[in-house]
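In what follows, structures are represented as structure tokens.
Derivation of every value follows stated rules applied to the coordinates shown; laboratory data play no part. Remember, predicted model here, so these are calculated numbers, not experimental data. Cβ atoms are built from the backbone, for glycine too; each structure is taken alone.
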Structure I
Amino acid sequence: MFVWQKRLKRSVGIFLILMLVFSSCLIAAPFQSLAAAEESPGVLILAHGAGDPTWTVPLWEAANELKENLPYPVAIGFLEYDEPDIPDAVEQLNAVGVNKIVAVPLFISSYSNHIEEIKYILGLRKDLPDPDEDLERASPAGEVILIPAVDDHPLMAEVLTEQIKPLIKDPAHEVVVLAAHGSDSEEGKIGWKNNLESLGQQIQKRLAAQGTPVKGIRYGYVFEGPTPSLRKAVDEAINTDGATALVVPVMVSEGFFTGRMIPNILKEFADDTYRYPEPGQRALLTFQKAHANRIVEWRAANELWPQPEVLQDGKRLHLTLDKCQEIAQAAGKGYPCSVLAFRMAGVALPALWPDSPVVADDLTVVSLLPPEAGSKPVFDYLSGDVSYLGNWKKITPLSPTFIFANKATGETVWVQVKPDTFGGEDYFGLRNRVINGQAAEGEQAGLQARLDELLKNLLARPAEAICAWKKVSPLSVYSPDDKLLKFSYMDIAVEDEGLCLGRTFGFQALSEAFAELYGDSVPKQGRFSVLAHLPTKCTEGVLKVVAGAGNYELSGTDPVQGENYCYEVTAKDRSRVAVVKVKPSLIPEEFFTLRNKCKQGKATPDEKARFQELKLQAIISLMFKPTDEIFSVSTHTVDMQGDGVDDKDLSKDKEKRGDEKGRQDKAKEKTGLPKTGENILPLYLIGIALLFAGTLMVRRKQFDRFERK
């Protein structure tokens with residue numbers, strides 16, 4: 001073999017190796033950066049420990065339930081007395097790939113003396129809080145976020161209220177005394193005082209709402225040092241207030257304090273001057289374990305679920321779950337509706353403002369729930385442009401539907417809460433019977449149980465499990481003078497009376513037709529025309545603004561039927577027609593019968609209500625169901641002189657293209673390959689090819705010189 005041939009062969013080999021290396025690096029880099037950046041959260045429950053099964057077993061029961069409820073890995077770590085300790089619990093989370101730990105202290109107060117020890121163990125403070133202690137540090141694989149303890153959470157106030165109720169006999173002559181642990185640090189004293197005073201106010205408000213406000217609420221500490229002591233607080237309730245003391249521990253679980261220390265203090269007073277809960281009703285975990293879990297889930301949800309950044313009056317704030325509860329509570333509302341508003345905002349707002357804060361002035365919201373709903377204060381806080389379309393006395397599975405729109409872009413997000421989030425569709429009938437005073441015996445308690453289930457689901461489940469949502473682009477056209485016009489779903493389909501079926505159909509039908517005829521291009525008024533077979537004012541209202549005067553025609557007669565829901569859109573500049581028809585199964589025959597009776601003034605109140613129900617069902621189907629379930633779409637070419645040619649039903653082709661596009665989009669989502677990487681790859685390969693060609697030229701010149709020699 002000639003030397004130049006050997007060199008050529010070597011060059012080809014080098015080229016192939018270089019191409020493989022460069023391609024591998026280029027393609028692998030996005031995957032590596034994606035893997036490095038991918039967040040894998042977990043929840044670490046922090047507890048003190050007691051070395052006493054009476055105290056510990058309820059905690060393990062709660063932790064095991066949390067492992068079932070939460071979609072993230074969960075571990076429990078004890079500060080002392082019990083296993084596993086906190087470093088071992090962190091290692092459990094490391095072992096399953098957790099790189100972001102949300103540490104939830106199952107302590108009554110964030111101002112417990114032990115919180116600083118926990119911070120040291122988790123690496124959140126450098127120095128030991130007590131130099132004489134020997135604490136082992138944990139080795140987390142990533143970020144650690146230590147969030148607040150129980151403190152004055154409204155769920156804790158609810159638990160304490162329920163603990164107090166069985167003790168009440170003569171509320172006007174009874175004083176509640178909250179028995180808490182306390183702290184000896186100055187900061188801790190202030191924190192405990194503020195939390196206990198807040199809990200007292202919430203308890204009194206709840207008791208008053210139930211018709212049993214007590215004479216007063218005091219608190220006292222069992223820990224030596226902080227004041228007032230429990231002994232003094234009970235003495236003042238009895239001897240200063242002249243009341244019976246209702247002593248209720250503010251504790252996580254039952255053990256030494258609830259079983260020995262507090263009863264020993266109470267023995268100093270006459271038996272008929274105080275009342276104290278029975279065993280099993282003296283602490284958060286033993287009295288209401290479910291609420292203890294909800295508090296942990298709440299604290300985790302406040303950190304892990306999306307917190308939209310909102311720009312209001314020039315100030316930026318993150319819409320946290322705690323903030324939503326604060327807003328709702330100030331308006332006399334609260335959970336679970338405050339949590340519902342938080343989760344819905346967390347789905348819709350980042351989709352509408354993906355790279356910037358939400359601009360409150362550009363946000364408009366439509367809620368199909370009534371204005372009495374507890375979500376209203378949160379939505380009103382977010383935007384001054386909110387509509388509520390529901391009926392308080394009758395809500396249905398369609399009622400928890402929300403429409404969010406960005407006025408600046410015309411983009412809209414539709415969100416509907418799944419009935420399963422409420423425990424099933426029967427929730428709504430149960431709720432309506434209770435609200436309207438028609439509940440059977442036991443149904444009031446049944447509704448409360450369903451509300452507790454709703455709260456759990458809203459706190460613990462990921463967004464895709466609790467709701468369905470869809471982001472919708474505006475209808476865009478150019479005016480005859482080349483001005484870009486954008487019409488959002490809000491602009492087209494929302495009327496003062498509510499959502500309009502004809503307008504919703506028009507919005508969706510035109511969106512489908514434009515996509516079929518123009519793809520990603522924007523049509524221009526005057527270059528397309530619309531023949532609508534639905535002869536209503538709603539249809540004319542849509543086409544007047546989108547197609548423009550003189551570019552549409554209404555056909556058909558009233559009373560309308562299912563076949564009237566049909567648009568024929570002609571792209572005159574492309575000699576093509578798209579025909580969009582509603583599938584017969586979308587709107588039942590009953591709808592048209594009732595519509596005619598309503599228009600004739602012959603419908604009964606029940607028939608009017610049923611008509612509205614069927615109309616809303618059709619609207620929601622148009623909003624959320626896939627195109628191939630609601631529309632039959634076909635296209636054909638036309639001779640603009642008037643004769644149609646090459647008629648062809650392309651609906652199946654369209655579905656195939658849509659399916660293929662969906663598969664491609666999903667593939668991109670799975671790989672995480674950035675668009676920049678897709679664009680750069682061919683350039684790299686071209687560069688390598690040029691490098692190879694240049695190498696060959698150099699080698700050939702060297703060969704020529706060699707031959708001449």
Structure II
Amino acid sequence: MHLRSIQLLTATALLAAALPAHAEVLPDGWPYRRAVAFKQATSDAPGDNIAWVEFFSNGAHKADGSDIRVTAADRQVVPHRIMQVSGDNDFVRVAFATKGDGPYYVWWGNDKAAAPAKDLEIKRGIYAEIFRYTEGRANDQKSMDKLYERAGKPMGALFVPEVFLGHNPLGEEWSALIRYSAVFRIDRAINAEWAYSVNDSGYLLINDKLIQQRYSDGWSYDARNAKKVDLPVGFHALKATQANINGGNTGVVVAWRRPGDKNFEPLPRAIFTPVATGNAGPLEQPKAGGAYTADFTIDPVAEAFTPPEHYMQRWVFDAVYPDNWRPKITWQFGDGQTDTTQKKVHHYYLTPGTYTVTLTIENGGNRSVATRRISIKDRMYQRFPKPREDDYKTVSGVLADYDLTKLSGDALFRGMAYFKAEAQFDEVAKWGRAFVAHKDPFNERVLIDEVFDLSRLFQLRKDYKASAEVYRLAAGKQVSMETKLRLMLHHAGVLCDYLDDGPGALAALQEAERQINPANKQQRHTLLTAMAYAAVARGDAKLAQKSIDDAGVRVNRNYNDMQIRQGVLARNIENYIRTKEYDTAVKLIDTWHLEYPDSIWDGFTRTLYVKLLAAEGRPLVAARVALQHARANPNGFYAAELLYRASQHFKAAGEETQSKAALDLLKSKYPESPYATERIKEDPAVK
């Protein structure tokens with residue numbers, strides 16, 4: 001017999017010995033695969049040696065993963081278990097039995113395939129299965145097991161380095177169940193103390209013997225109730241359960257203290273049976289005759305904190321194609337953003353969700369498209385417990401090219417919040433404009449506060465048109481009529497105070513009047529309050545007084561209570577001006593006007609506002625605001641004082657002519673006033 005024939009027979013015999021007698025060859029009908037490279041991890045423990053791999057399919061797998069198969073290089077099917085698969089995204093994690101080093105292959109795409117009769121039994125590594133809690137309570141081991149039965153199939157599973165976990169790797173903290181199973185080896189007989197802590201409920205078994213259990217809400221710290229267990233040389237089975245029914249944090253710890261140890265420590269990783277980690281190769285279509293199939297790698301890399309409690313996530317996508325190609329590349333990231341310049345791209349997802357990433361490769365007249373669906377959670381759990389956090393330079397560099405008109409309202413808000421926390425006001429202005437112009441519904445209380453901050457930012461930059469415009473744009477969002485009117489009230493205030501445009505403010509409010517429900521007292525009150533303020537700015541005393549009379553007071557109190565309330569508001573506003581907390585002072589003045597619209601006509605709140613504007617360093621605005629009220633209500637108690645302040649602030653702003661005109665008007669109309677006779681030499685607010 002020839003030597004080559006002998007070698008072939010020997011190789012065939014060895015392969016036959018390595019594979020079970022019932023091994024099947026994968027037939028045709030599976031169009032897609034990825035090669036899996038790994039170095040086999042071996043153990044003499046009972047059960048198969050195991051490798052696992054995670055990858056993104058091309059969306060052609062069945063939602064339950066029943067068409068997924070794993071084979072050796074010769075298409076011999078090997079036992080496997082689907083660890084994670086979903087109809088909502090293209091992420092797949094699978095474990096499989098190994099008889100040697102890779103490559104093995106993961107196949108999918110046969111919509112007629114049925115699930116294998118039996119899943120791989122896993123007796124390697126620390127295997128954690130995560131379930132969604134459905135119903136029921138546990139008060140013993142049996143009822144605890146019932147919770148898992150009711151939960152059905154796990155949402156996902158993974159191999160963890162130790163039973164020391166303070167989060168749910170799948171990202172759902174509330175109402176989660178996790179079950180850990182592992183095999184570990186003891187090389188020298190010991191009598192160790194075992195401690196088990198859990199939130200909320202669960203039990204610990206060693207070799208099917210109950211060691212500890214707990215069934216109540218909150219964390220347990222059970223080192224003080226540690227149990228001693230004799231462990232002879234050999235392999236031992238560990239099982240730990242954890243039911244997070246009422247708690248907000250998933251957590252479980254299994255630790256031991258061996259003879260001679262001072263402290264309890266998690267079990268060392270080295271004693272657990274090993275499991276190999278595979279690396280998935282490029283997408284292949286074996287029946288395509290070697291034609292190129294578009295593909296790209298997907299890597300969750302880092303996150304960046306966005307106040308008050310959010311994280312944007314950076315993912316890296318890298319197109320896979322031959323080194324000698326120079327193709328045209330087009331990326332679409334599923335959130336409206338695109339890129340046509342880079343093979344490898346970094347992209348931030350600002351909000352959780354499922355996104356479809358599309359890569360189009362055009363080369364030499366051929367075109368191939370790859371799509372992958374990815375799930376973005378509230379945190380980058382793939383990198384827990386210590387995900388990398390990006391710095392400002394990295395974040396701003398990627399976000400610089402975003403088309404803001406294509407992002408969602410929530411994404412725009414988070415981008416604005418990020419740049420606000422970084423004190424990058426140019427970016428806050430850019431993202432803020434896009435946010436308020438977006439039509440998506442948004443939390444209305446938060447919206448009012450955020451638009452106030454944005455408007456004040458534009459005032460700081462002396463962009464008064466933008467300061468007014470953001471209120472108008474926000475009022476065009478999908479908001480309640482009351483919120484719309486509150487925003488229009490502020491819009492009118494900025495037009496009046498900073499742009500001296502009382503007529504424009506009244507025109508906008510009269511348009512809003514046609515949209516309200518006349519029978520709704522709260523809506524009419526807010527609108528009339530705004531119209532009274534705009535009428536003062538336009539100098540229309542008759543309309544101002546009528547609007548105030550029709551509005552009435554917002555909160556009915558007796559006379560003494562109203563005086564006390566307004567006295568408290570006055571003291572607080574003056575204190576906030578003195579401590580330079582100007583934003584709070586502005587909000588309190590707005591509150592005063594809404595509760596008691598007659599204060600708009602009275603004039604005292606106007607003197608406070610003029611003081612505030614002067615303290616902020618806006619003498620010209622302060623002068624105009626003071627002059628508006630003095631002209632509209634010349635018989636008011638504060639008219640002379642407001643004219644005097646107007647003169648002082650025009651002078652501070654370098655407007656000598658207007659300063660003299662205001663002073664002349666003061667002397668002609670109120671000759672008896674101490675402000676006119678110059679017995680008051682200086683306004684302290686101008687200092």
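Remarks
- Of the structures I, II, the one that 15.4 was derived from, the read-out being mean count of other Cβ atoms within 10 Å over residues 514-521: I
- If helix-only ellipticity at 222 nm (-39500 (n - 2.57) for each DSSP H run of 4 or more, over all residues; to 500) is computed and equals -11500, the structure in I, II: II
- Label whose coordinates, when percent of Cα pairs over 48 Å apart is calculated, return 37 (choices I, II): I
- semi-axes √(5λ) of the Cα gyration tensor in Å, for residues 138-249 alone from the coordinates reads 24, 16, 13; which among I, II: II
- Set I, II, criterion distance in nm of label points 7 Å out along Cα→Cβ at positions 50 and 554: the highest-scoring structure is I.
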